[in-house]
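Right after this note come the structures.
All of the numbers you see were taken from the coordinates with simple rules; none came from a lab. Everything numeric in this text was worked out from a predicted model, so none of it was measured. Cβ atoms are built from the backbone, for glycine too; each structure is taken alone.
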Structure I
Amino acid sequence: MTPIRIRLRNRRTSRKRRASASRVEALDRHWVLRKAGRITLLQSVALNKHEWVAHGFSTRTGGASSLPASATSRTNPAGILNLGFSDWDVRAKVEENRRLFTTAMGVGDMKMVPLRQFHSDVIHVIDSAPADSLRGDALITRTPGLLLAVQTADCIPILLADPENRVVAAIHSGWRGTVKRIAEKTVGRMRMLFGSRPEGIIAALGPGIGRCCYEVGPEVVKEFASQFDAARDWFDGPYDVLVSGEDPNPLPWLNMRPPGHQPPEPRAQLDLHAANRSILEGAGVLSKNIAASEFCTSCRTDLFFSYRREKMTGRLMAAIGIRR
């Protein structure tokens, strides 16, 4: 992906609840970068058209945290916006980062509802903030004042909004959640409980690791092949070889290499954005209502966190809620 220079220009806003003195840069017809104070957010143009929706995808810069000296990545080691509690960060700094994030969104009065994620297809529908964080990977609500939040550092964050019934959802979709069709199941739950029409739902797929960088082995390729007819379209590399399970080196003695020096097993590169887009379309969401960010978290560690590339790193957050 061609790197995008961030140039921010002024835009007036009539929404008093949004952070003051915010500046906006249009990236394309689907996405904008909004800078409020030290914080830069990625936002969906389609979701921004609905004033009752508050949403944002965080970036890594402008926070109170600092990566430890032992971290392998030295990209922006200080002043980072880590939004996930971790062993290397101080809880008070993460809480300050979350305050900065919600203030930049203009939703400091909303109650954040995060999840204890575990790469599942568990979906929670809530009408109030739970006393303890729920264990799952998707949240749905139509209660104003709740800010649904998922954390990522390569997986795909998905935000959904149904303008007709004023229902919103936040989804965390790694490869396991994608295989389990968590996005499709979330749309189905919105349809069943609130009467949402899939063709009326708006979907924003935020920054995640791209096909360019997401290398996976045969176990992942086989999982997708067993679940999706279109899986081949989401991979680059020796897809058929990996699905078949054929040994690429059936007679290793012929290549005259000593034991332990055989060629590595073949790998493929997976496009999680394309997979989740296809899954949403299969659930009835119109293609024109789906926007997928072109940012690759692994390529752009100047803007985002990437566990694959950095190992010890922070967590991004994607959040959506209904304004009071």
Structure II
Amino acid sequence: MTGAWPRFFHSCFSACRARTALSDMTAELHQAPVWKTTRFEIDLGQPQVMGIVNVTPDSFSDGGRHDDPARALAHAEQLLKDGATILDIGGESTRPGAPPVSLQDELDRVLPVLRLALKLGVPLSIDTYKPEVMQACLDLGADIINDVWALQRPFEHGQGSGVEVVAAHPDCGVCLMHMHLEPRSMQVAPMTGDVVPQVMDFLRQRAERLRAQGVAPERLVLDYGIGFGKTVAQNFALLARQPELLALGYPLLSGWSRKSSLGSVTGHEVPRERVAASVAAHLLAIERGARIVRVHDVRETVDAIKVWQAMLAQA
């Protein structure tokens, strides 16, 4: 027994030291909560609301409503009036079962809207996994690349991937998301087991890949991919255990807006009927440390955040 106690205390001390080192590393990364992007340094000391601008005919919630440049711009302007601080423009649906869109079709959808939106004077994110679209949008002046494939997809012709596109840009922000399989099959065969360590390992590896290419940590944000190849229970486990993901040391973006998991627990089959549930999920995500929420319903989300902040001011 006498020999066991020193080993026990040494083990406890080593574990404590390891936790302290991880805590110090995380604190260092979060000392200056700023997301560095092409034209803006976005303050992550307070929640940021990313408004969704889908220029697609088939997105799961609002497909076809903003699929020409004039309507997309009007929608973007309304999102800003409602309180959005970032706009996320996407030209291809990644809903479960969605077919891929050709490179030219995506460029034809996104670039005209981006040209107009650049005049709005706010951070613009491009929701794409195609390196060619990333390059074209960054060349025009886009601020952020938001990729559901976490920069894994290659160029259609030639070598390299989105990693090289982002690494070659001096300043653009990037959001790396976790997705299991791909949109056509992800909900047919969702993940199994404890998803939190699996998601953490994937996001860690993708962030390290970019860091190895010289991309500064303040340019990186992570998204754990609600609804992308996970069961309802797994999605809520990721929300409940979101603080574990913060141990990776990067800001988190949460994307619960109108997702089917919310319909599963509320009984609302129509996505537009999931507004209240979306607001609740995003507020829970913010309370658990998310810095950015990606939403359809900006006004409602902003109002909820204001109530939460008023409560915190009196705590």
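Of the structures labelled I, II, which one yields 18.1 when mean count of other Cβ atoms within 10 Å over residues 82-89 is computed from its coordinates?
Details: I: 18.1; II: 22.5.
Here the read-out was taken from I.
Assign the value -14000, calculated as helix-only ellipticity at 222 nm (-39500 (n - 2.57) for each DSSP H run of 4 or more, over all residues; to 500), to the correct structure from I, II. Can you show the working numbers first?
Working: I: -6000; II: -14000.
Of the options listed, only II reproduces it.
A value of 20.0, 78 for Rg and Dmax of the Cα atoms in Å, calculated from one of I, II, originates in structure II.
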